[in-house]
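S.K.: Quick heads-up: structures coming right below.
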Structure 1
């Protein structure tokens, strides 16, 4: 990369070229190219995006960037305006946010970078991106087709943001970060970062973030570290997606004893492989290892604020030389339904590298395979197996002398079977008052039973319908029916099915009498909302089809009995049992606590169980009386304004907030006084101004009074 100014003196020595080449190769390891970076940052209009990170030491760190290169270039010239607005204090929202100007941020001048460039590679990349006359990569023509860095400005933009993400100090010098040390633990803030680029040149949307010190959370460990140890290499991977908003890069550490770890990568590994077309879930790293030697690995995440995560779990393993020869099952000769001769292929030159073969069996192709024959000689190419089941998956495994092994693909072995299972017996069942049917029967004795098919009918002589989607594997089956219809009975039958899908004869018909009546099922409250001094309740109606109405009951905190408040008549139709319903209770008082429940009634006037009560407290949101009797006295000779008012006698008042402004200008907080104070002298006045004072009482529970104002001409 060339870094030139007026005299064409290069500030980028060979070590910075090597550094950039290292970064490019690390990005290529994750299939990253410049187009993917552009895809990731592509938006309709440029916009400033902001990240925040509260700290234990009582500060808040901020990082921001813009989403397009042309906007970045102009913002480097004009700068970013950062403002802070205090929104809440002591968990109460301020009526008027308190604004604080944190300054204008833009990159430091070139001279400020010179000392840092020699010792900080990221600073060198950022300085090159900001001030270099040219920006091109040298000596890696063979990589250019893969990297595909399109335009020089896009290169500056991409590498500049990369360097800022890797070093918070570099981001601060580039005007892309700040640390706010003036925050308080009982407040929350909105930070707004705005563009100072003139609108006629380019419109750039502002960005912001809402944060307070109470939002601090400890950094989590990197998750799901896994390793695959192969011949001469270890492939590591971990869950990148779950923490991608938190960690932008990772360090990998290795140990030979599980205690003393060394860091493998000087620069943290970064994945830019995120766009609308790709969304990487994991990150990968391949390390060269010596076979037969123990290796231990762990990873550490790094945030854009320079913080390091706790250490991940440690994984370990050994590289093993892979056996080069693999057996392949070729022929199956059935002797009967229990015996088979199995043949396989294996290259003769592989005999000297193995101790022999093993035969394994499973009931499923992806099931747990168990070894059924061991110590098969290396020269053998066929065996006889005498313990077949109705369905078998067989594999042949070559056991290497060095401890490795290679297994063939599974081969399905199914002896001929056309004999169906015997007819199921012991079929019985019961039905409860809710219409839940419990069916039971005796288990068939055949070893190859796959399951049972259950059939149901409303009349004994009709064609029954199958109610099991696939063969049911147990001997207990649960069904649900409606007990409120014209059919007083329900009928069931079943058949047994073996693993070859041979079906038995149907069982005897089981006849079950339905109960005469049941109470409705219980309705359930789904949600409630208190707004504008009223309660809005929502619930799911009873699922019983014969429900005719729902009744809502209420009681106050100290009441013993429930009071019927509202009745909802059910409309006729098939959707009654799934519709949501609602009711608004307007007859409530602020500060009171109410409990609500609901019951369903059916056509027989049977009542359901009451729904679990919901308890609701109506918050006090109405404005309290204003400060009264406000008057003023102006002493132009002594240059002050004296304000008077009546003592505010309401209970639980925390303070009187007094705001001040010059008429026509923005109001701001002037003074907080105790509720016992009734007099205030303002000496910060200037002649020929009309001052506006606003009074508001603030209660201990967060309520506020109505606003009272006075205009004073001075």
Structure 2
């Protein structure tokens, strides 16, 4: 029996990377294997190619040196639509890895393959060439666009698609290639120029008439769907052609001027017609394979205002879309397509300043050669709000929550966009909270990286809107409670305007302050968490020139100072910072805006319960004057706040109390209180005034 050492010595040396590559290609070229084995070999090759970039940096020979044109042909042929989906998926990954590793030489071999197959011109060659082009468009768009736009190629597709005998697979592969090409603006313009006419012919063909004419010529003809004996385009081909047309119709042409050669015939199939076709396809329960193209087509058609409006009013179609989204496999194109439709239906126009509106109108006027273009009325907020309500009523929210747990980053961004839009109408906010939107938004904000600034801010703003309009006890209660503190960091993240935005949008800031104010009304732990997380940004908003933002900030402070411990730390420790904060609140109590005065007066009513704050108010040049000004205000709520502040100051103890009472009497507090009492009808206001007056004139004034 051989020893272990002898066995090891006799064992063959492991194959090098180049030999491994050749061995894998030998297996892939054999054919007749089980799909699992082919997938495994493609996976091994992909791994070698992915490692190749780093390995070659160390001086080793690239495995691409042994990959010749025949090897490339082998990989690319596995992208054929007639291959199983799992094989095609792994072949796509392998192709991507090869093109990255091979660089310029890989692009050259790919171009040779494509041109050679198209030049041969057989049905099989066309199918493979078109399938390869459709697959690699997202992988190497620049290279594929160059192949696609090569002279004479697009012009040759018309005669191919108009052949007397049809091949469904050739036509399907061709249309899938055009569909992928429309992602590129230059390719889309070329498709618009060379292919629009025959695409419309395919879409408008009446299959029944075609069949009748065939039987008139040869009554004994036996039709086989997909074979080259067909003289009509299949329904699947028609649907794909409709999707391509929808992309051409939905995205405006970028061509500056149309010359004699680029002039396009007027469209005979409108985007509305295409939308109706996609809707019929979607509702046809007997044709499940039509769901994906119908959703893709509607994703583009729903960019148009008329389509948005009609689609949103079709409750049956909306529910079918929700069902399709619910049943779609994780991370599938169907999920992104369905989410895109709902995002289009619910998207509000960006808020514009007067200056931005004027500039937009001037640009539209110039682009329209003297015709002033107005915003489509169907894109106005009132129409979008109604569409949001209809989409919500279709039962979308629970499905969004389900898909958010396993979706891609792109899908999650769309889900956030939809929830953000649905949270705009106040009546929907409570229902969104009930259905779990708060948990979704907090989880999404936490999961998204900092690089996804737009979706993160949208999630935080939607969260703010919901928390403004709902009772925190209801939102954060239940059998699976969410801690209130989990909402604070997202809300704090939008207290300051977006530094990456072109203009300063204060709406997120305002809504965040309002939501934090609502949370701060609950308990001391939440107030401590807000101060610990967001105080610096909250304090900054006290100086905001926008009166609504400033008022919201003061209202938040008013709720935060209900916690004695935090009040003493921020306003009552006698430090220069604390005195300056008191000075700011007193100044805001004298603001021109009555809501700001009211919020600041409410904050002072809480703050003056502490002696150091009273000392700071009395020490200000106009401190007592501002307080008494609240007592004289024409609004009873403000008079009430002023009377409470005076009472607190009057009944302060020790030296601070004596100093406060003296300053108040000197400032005319007795007269101000009498004036306050005469103008007040509410019992609680009069009672506070009486207590303050008695304190000044009786025992409290000694």
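We did not get these values from a lab; they are worked out from the coordinates using the rules stated. Note that the structure is a prediction, hence the values are computed from the model and not measured. Cβ atoms are built from the backbone, for glycine too; each structure is taken alone.
S.K.: Using the calculated result 4.1 for distance in nm of label points 7 Å out along Cα→Cβ at positions 172 and 692, pick out the matching structure from 1, 2.
M.R.: That value comes from structure 1.
S.K.: If you don't mind, there's one more thing I want to ask. Suppose Cα extents along the principal axes in Å works out to 122, 91, 48; of 1, 2, which structure was it derived from?
M.R.: That value comes from structure 1.
S.K.: Hey, another quick one. If helix-only ellipticity at 222 nm (-39500 (n - 2.57) for each DSSP H run of 4 or more, over all residues; to 500) comes out at -3500 when worked out from the coordinates, which of 1, 2 was used?
M.R.: 1
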